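A.B. asks: Structures incoming, each one as structure tokens.
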Structure P
Amino acid sequence: MTTLQNWMSTSALVLALTLGAGAQAQDRLVVVNKAANTVSLVDAVTLEEGAVIPTQPNPHEVHVSPDARFAYVSDYGGSYGDSLTVIDLETDSAIATWSLGEYRGPHGIWTSNDGAHVWVTAERTNRIVEFDTATGVISRSWDTGRPGSHQLAVAPDNSAIYVANLSGQSITVIDLVRDEVSIIESGNGPEAIDVSPDGSELWVGMRQDNEIRVYSTEDMTEIARLPSGGELPIRLKFTPDGAQVYVSNAASNAVAVIDAERRQTIGSVGVGAVPVGILMQPDGSRVFVANTQDDFVTIIDPESLTVSGRVVAGDEPDGLAWAPARGE
């Protein structure tokens, strides 16, 4: 092997180790560019943007099917949108636009563990809508009972959907086993929302109060309140092991890191203008944060709690998802 070949081989190895040991060469980061009306597919190792796929107006959130074949995008349309864009991750193209019919403002979105359903908020009409992925038509819907049903989180076993009603000062719980709906009063401006990996706790960020409320999912009693570690908590996500929670504080241009068991902030990472979407790499080795007003995605090293890189995609990145290599 020549000196040049040795250098190239070593450089490629260093690049792979530096940019994420857990990422396979074909794993990709899915980035929703809400002002560009596009989705970018970014190589998870090289961080280079590949395919750029058009959506309907003002897309916000995205979720990838369990088999990594499809990405489902909510076309928010400034809360007046009425569709989902379906992206085929094998052909890297938009293959369908699913209509919400009478419902408006699709935003928070999730795919069931078996891939048979997609659940999406319809903020303008206070609904949760369920699509049958085999047909692309609505199979069920639920009235959330409160306005501003913006974000959702789903129990790991798919037994319940939790909805943050941003202007309704409440959380709607949809019991998918009993097909029952209940409403829990909350603080001001609930938006950021996630369920612990073991399904026992629901964490909700109150954007006007700059606090997080923690609920037991067993009976939805409030079990803790704590500061959000900054101003305007707009998204939060558990690490895959459930040990920490990352909170994007949009008005602070920083992401707070909270010890989930002790309920204490253990660090804050400056990331750029208006951090919104947060994505955990499945192996926990990197955290991605969309800086919607800086037009890039920041990469955080969870070991050192420092910025380790940046991804440049489209205009106003927001929703993020991980698309593993098919067959991995």
Structure Q
Amino acid sequence: MLSRVADALFWMSRYLERAEHIARLLDVCFHLEMDLRGVLAGLPELNWTSLAAILQQQPVPPHRFEGASPQAALSAWLTFDLQNPESIMSCVSRARYNARSIRGSINSEMWKELNKLYWQLCDPAFSNQARESPHEFYWAVECGSHLVQGVCDATLTHEEGWQFIQLGKFLERAGKTLRILDIQYQLLQELIDPGDRPLANLQWAAVLRSCRAYEAYQKLYVGRIEPEHVVDFLLLHAESPRSVRFSLESAAQALMAIEGASGGRGHSKAVRLLGQVLSDLKFAELEQILKGDLHQFLSGVMDRCNQVSRAIQAQYSLQ
């Protein structure tokens, strides 16, 4: 496969997954702000600060949203602003641009769903409504992403191009889940009194919803939400499609299929790196992870995921 086509498929998938992730985080943050209003002074604002940290966002340029509250400015910056390369609109626009550049390598159904999502988000009436009631906007992004992914899996031949789409999606998902765990676990352990069960449940439920894993978690762990179980479910669970382990195993399967299709002999640097980090996750014991420095462990996994991504880009000339 031409590196240009592989690059477009890989980044189309990553940008769409990223847009979905940002939309879900913002939606959860808005709902959490309403739930926490008047409960504990400063906590809603702190949740917005942690959101910026998770998404690695610098302070919003002060001239962009004069007169707006910090929360409203951050929301607009992350949702609509094309000057922010990590906003939802920027990510969807880049996904669409990449898809349009390789129309011959995807089918008409995929293009139709992605194009429909783009124009829905660009509609001025829909955008204006979202500024007052953002949930519908964020839900449209999530549904649009799911439709594109579903059409892709159901109608596209599962050969090399499809594998690049899976590779981009699951590497992006693993990285974002790691960021949520890293930022939120430390923050909530410091701020939330373990004896305040309702507040702790509310906050940890928000962490799970940020990864679209709340209902799956509840089916496995009936009852109140325990931080240790959340870490286990989002980091080490082998069958949850939102866990880091599941995502990296899926990425590894896609990468092995790509290397097999290209006739490669032996294992590439990317495959070896991915195998090493997966081995650590498969044989890790949660108790030992939590007894040690969780931040250091998660940072180490994130660093190696970034190394995998760079090795893939170098190997296949992806930009």
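Coordinate-derived values only; no laboratory data. As the structure is a computational prediction, the values presented were derived from the model and not from experiment. Cβ atoms are built from the backbone, for glycine too; each structure is taken alone.
A.B. asks: The value 23 for relative contact order in percent (Cα under 8 Å, 6 or more apart) was derived from one model only; which of P, Q is it?
C.D. replies: Label of the source structure: Q.
A.B. asks: In addition: To test your reading of the models, identify which of P, Q gives 74 for volume of the Cα convex hull per residue in Å³, for residues 27-98 alone when calculated.
C.D. replies: P
A.B. asks: Let me ask something else about it. Computing helix-only ellipticity at 222 nm (-39500 (n - 2.57) for each DSSP H run of 4 or more, over all residues; to 500) gives -24500 for which of P, Q?
C.D. replies: For helix-only ellipticity at 222 nm (-39500 (n - 2.57) for each DSSP H run of 4 or more, over all residues; to 500), the value -24500 is produced by structure Q.
A.B. asks: A further question follows. Determine which structure produced the value 0.10 for FRET efficiency 1/(1 + (r/R0)^6) of positions 115 and 235 (r between Cβ atoms, R0 = 25 Å, to 0.05), calculated from the coordinates; the candidates are P, Q. Please report the intermediate quantities before stating the final value.
C.D. replies: Values: P: 0.55; Q: 0.10.
Of the structures listed, the value fits Q.
A.B. asks: If you don't mind, another one. Compare Cα Rg over 2.2 N^0.38 Å across structures P, Q and report the one with the greatest value. Working shown, then result.
C.D. replies: Values: P: 0.96; Q: 1.00.
Comparing P, Q, the top value of Cα Rg over 2.2 N^0.38 Å belongs to Q.
A.B. asks: Here's something else I'd like to know. 4.2 is what came out when distance in nm of label points 7 Å out along Cα→Cβ at positions 83 and 107 was calculated for one structure; which of P, Q is it? Spell out each step's value before the answer.
C.D. replies: On the way: P: 2.1; Q: 4.2.
Label of the originating structure: Q.
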